[in-house]
Structure I
Amino acid sequence: MNDKRAKEKRIGIIGVGNIGTSILRGLLAADADIGRVRGKVLICDEQKDKLGFFEADPESGSRVVVCASNEEVAKGSEVIILAVKPNDVGVVVKEIAPFMNEEKILISVAAGVQTSAIEERLGEAKGRKVIRVMPNIGARVGESVTALCKGKYAVEADEEIAKEILSAIGDVYVVKESDMDVITGLSGSGIAFFAAVIDAMADGGVYEGLPRELSLAIAAKTAFGAARLILAGDTPSEIKAMTASPGGTTIRGLHAMESGAVKAAMMEAVIEATKRAREISKMQNAK
């Protein structure tokens, strides 16, 4: 993190499940000086057994403060990352609302919970800054795709601070809040869809005689190569043209994929995941 704005803010994380832990580890790994100016990273989780690990861990123990309550995290932090389940957001926001002021930023990772709903749940604390983000589990290895949008009262500088923090776990894209449900289906859920396709390709290698471990590694690296080509500027159609020679192996395999409706199935997976994300969002924001 080259910009020092996030380092000048004391960061707290409420909820250290998969995503909360990934964000914490990303912050610690990205910059050895994180928190030097404003102290250590404050954390809390309702499952207290999770917290002992961070105190005992030599990599994080000296740079993390385990707090006894969510209120303690909010009181001692200037940027609070809310990484709890959507159904728990209302309770947690009510707990921390008295400690929020106009200078603090609340970054919510809760799927489906709109910024307006969180702002409303802050009660009389009007004008509070809320940023909504949607990372994916790639955060565990620093390869998250994170979508980000700001609420009514957050300004561009707050958005930049959130981007800086979340860039510690991967790439960050600023989007419209109306697009968040689609991104949940495409990226939040989509990483599991790609994992299923890689697993299926590995099964094909095993069927033809390769050891499982080798086949899985080659399938994963092949997918990684395809992604890198696309990110470098090659279109999917160009990649197909470069590999599918007349009468060759690739065109035979592509024909089998079309016969099996693989492309349609992947599209349908994203469409159905998005549909469910919208259902969850509607339920969460009706409360």
Structure II
Amino acid sequence: MSTKSNLPAKAADNPDSHVMPLIDHLMELRRRLIFSIAFLILAFLGCYHFSEHIYGFLVQPLADAEALIGGPKRMIYTHLAEAFVTQIKVTFFAAAFLTFPIFSNQIWKFVAPGLYRHEKNAILPFLFSAPILFFMGGALAYYVVMPLAWQFLLGFQTTASESVLPIQLEARVGEYLSIAMTLLFAFGLAFQMPVLLILLARVGVLTSAGLASKRRYAIILMFIFAAVVTPPDVVSQLSLAVPMCILYELSIIGARMVEKKREEEASADGNDTSAEDTDFNTA
């Protein structure tokens, strides 16, 4: 009786029990993409009304840094359509950020039926933690790195009394948006490293011992990544490289925890199998 009652649950957790033809998979993917893109368009139309406020939020660290040195608070554009294109880019970035949970949710709903229950249990926590870590990385870039980096870079301005010709910043709206968004996305993606490494350890692709043994090479790669994606100043590069090194160490600790949990689950499954065999033989 107990065996029959467990059959539906096992069948629901087995992706082989509900195989779909290829055309049905494509239709399902098409439906979920249309749903996600429709939300992206709605978010874009809504964010366009607030695009100036969003850009003002992004440019606020530069305005605060210029206020500290008494510099001019203005930005310029040298191409006729540059201000309009920048406004469109700001709107798209804001809409993509707002609809990221919807896209990830639709991807999960498309992939989940093809996974076993233990695979769903392994991936689902990381699906929720990834947006949180991305936001934490962007917040670190906006509230800590950008103010420090802008103050450092603005320190290279000179006045007429300090040099033959004064050196003053005339920031372009398009260039500033590119730098700001590169920093925000670079920090957000860098903070996804623990999610990726721990997930790979969870499914057995990586081990904590392997991560620990490759630590020196990982540190070199992280400093190279920080040097490439950040402005050419020591402040922003160290502000990205040092947190990445800390996150790498946390990834090693997390990998050890999931390895221990996987061993406990394997031991529990082995005990359950032995108990079922004993019951069957007794019957």
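So semi-axes √(5λ) of the Cα gyration tensor in Å, computed for just one structure, reads 39, 22, 17; which one of I, II is that?
Values: I: 39, 22, 17; II: 49, 26, 12.
Derived from the structure labelled I.
Among candidates I, II, the computation of relative contact order in percent (Cα under 8 Å, 6 or more apart) that gave 20 used structure II.
Just checking, which of I, II has the largest value of distance in nm of label points 7 Å out along Cα→Cβ at positions 174 and 198? Intermediate results must be reported in sequence, preceding the final value.
Numbers: I: 3.1; II: 4.2.
Biggest value here belongs to II.
Looking across I, II, the calculation of helix-only ellipticity at 222 nm (-39500 (n - 2.57) for each DSSP H run of 4 or more, over all residues; to 500) that yields -26500 traces back to II.
The numbers here are math on the coordinates, done by the rules we state, and not lab data. Just so it is clear, the model here is predicted, and its values are computed rather than measured. Cβ atoms are built from the backbone, for glycine too; each structure is taken alone.
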